[in-house]
Structure P
Amino acid sequence: MEQRKYNRIVLKLSGEALAGEQGFGIDPEMIQSIAEQVKDLHKLDVEIAIIVGGGNIWRGMAGAAKGMDRATADYMGMLATVMNSLALQDSLEDIGVQTRVQSSIEMRQVAEPYIRRRAIRHLEKKRVVIFAAGTGNPYFSTDTTAALRAAEIEADVILMAKNKVDGVYDSDPSTNVNAKKYDKLTYLDILKDGLAVMDSTASSLCMDNDIPLIVFSIAEKGNIKRAVTGEEIGTIIRGKS
């Protein structure tokens, strides 16, 4: 049996990752692939918490940029994350993985309310916990949610799965063929150089709580497991060099 490097993880998925090649909405094949990769981790007895963005359905910043009230636009984005979370829960339970969705916005008919101690108990019972609706507050991204929840549940690492890049670069690799990929960084590097990894609030939270972050591509099946078992993939970011 393969050995895990991390016991409790937070897996951060962008909404776009669920959209697959179509770029919007939910791609059933992509979400099934993610569910199967999560099941592989589950077999290693890893305690798994997941946070999914909502950009495949709605982006609060985009709505605000077009004149919508920012708070309203952000709440709509939170509801989009709930839809993605329920879709992922359905795929996981369809392949036999016990899952709970906890929402920061109360909606008891579809999800549990977020309660830290209950979330930890679910994890200890090897249930996958999906945190939905961000922090429950406008003006905060799901990156910040990942950092906050990771600190609250005392996760060993945040795995940030990207669908377009395989790590952190000094410039956009899709427009610059000479973009340099980093293997290792510190959160101070991220903040100082303005690298587009996660927003400054999330970076500061991770740095202050000494939570490592691994940025990698989800396009190659098995990469989530590789990251958890300690293979050197993507870019690892730590509080100290």
Structure Q
Amino acid sequence: MHAAQSKADPVFRARGLGKVYRMGEVEVHALRGVDLDLYPGEFVVLLGASGSGKSTLLNILGGLDAPTSGRVECQGHVLTDASDDALTRFRRESVGFVFQFYNLIPSLSARENVALVTEIARDPMTPEAALALVGLEQRMDHFPSQLSGGEQQRVAIARAIAKRPAVLLCDEPTGALDSRTGVVVLEALERTNRETGALTVVITHNAVIAEMADRVIRLSDGQVAEEHRNASKRPPRELHW
């Protein structure tokens, strides 16, 4: 059964999203009327050049930023007029974030970095289970300085998915990695998407990564320029850039 059948309710429903940043006298339109539905279990790639609005969109979906206009719902709850407390709870309970830089705490082992999240989550995986899901069962007690960049990013993915979020939002997760290491990280994301069922949204400027997605949404100048569904998904190990 395909994840994005029409009868499934979207995890996110965005309508008319606009975002204007004011820099002195200048207005920068980062988003211009974006409409978007994202469904449970999907692996979605948001593709676009630097400045296309993709990070702004991701931050609004994740409750890290608020739009200037428009409306976002997540699982039926309106985010756009939610209180700060409600947004904090939403980020803590429903969203896993993975960024380009891993943001691990250097003095904590891989297991302890993941445990930071599991200790405050409602129904978490164990740190061990989350690290096993990304293939790091042999590296749990290593510190970030003892791990490669790709391994550190996989710890960050384990940390993000350990709270069993409804959605995993990834901002250029392979941006700091070479192609071979990036593929291993993408395999970890593909596996966590398949095994946890979390809607997974990856933003990237790298068009090759789009080949592993269920659906590709291309942003240009703050608008959805194009959207298509891949007839067949390529496994990450076949991707090269």
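Each reported figure results from applying straightforward, stated rules to the coordinates on display, with no laboratory input. The model shown is predicted, which means the values in this text are computed figures rather than measured ones. Cβ atoms are built from the backbone, for glycine too; each structure is taken alone.
If we compute distance in nm of label points 7 Å out along Cα→Cβ at positions 62 and 126 for structures P, Q, which one ends up with the highest value? Walk me through the numbers before you get to the answer.
Numbers: P: 4.0; Q: 2.9.
For this comparison of distance in nm of label points 7 Å out along Cα→Cβ at positions 62 and 126, the top structure is P.
Thinking only about distance in nm of label points 7 Å out along Cα→Cβ at positions 14 and 182, which of P, Q has the largest value?
Top value of distance in nm of label points 7 Å out along Cα→Cβ at positions 14 and 182 goes to structure Q.
Out of P, Q, choose the structure whose coordinates give P(r) over Cα pairs in 5 Å bins from 0, in percent, for residues 46-157 alone equal to 2, 11, 18, 18, 15, 15, 13, 7, 2, 0 when calculated. Walk me through the numbers on the way to the answer.
Numbers: P: 2, 13, 23, 24, 19, 11, 5, 2, 1, 0; Q: 2, 11, 18, 18, 15, 15, 13, 7, 2, 0.
The read-out comes from structure Q.
Kindly point out which one of P, Q the value 21.9 was derived from, the read-out being mean count of other Cβ atoms within 10 Å over residues 110-117.
Q
A value of -0.42, -0.71, -1.19 was computed for log10 I(q)/I(0) by the Debye sum over Cα atoms at q = 0.14, 0.18, 0.23 Å⁻¹, for residues 94-189 alone; which of P, Q is the source structure?
Q
Which of P, Q yields 3.3 for distance in nm of label points 7 Å out along Cα→Cβ at positions 54 and 166, as computed? Please report the intermediate quantities before stating the final value.
Working: P: 3.3; Q: 2.5.
This value belongs to structure P.
Taking -8500 as the value of helix-only ellipticity at 222 nm (-39500 (n - 2.57) for each DSSP H run of 4 or more, over all residues; to 500) derived from one of the structures shown (P, Q), identify that structure.
Q
The value 26 for relative contact order in percent (Cα under 8 Å, 6 or more apart) was derived from one model only; which of P, Q is it?
The value was obtained from structure Q.
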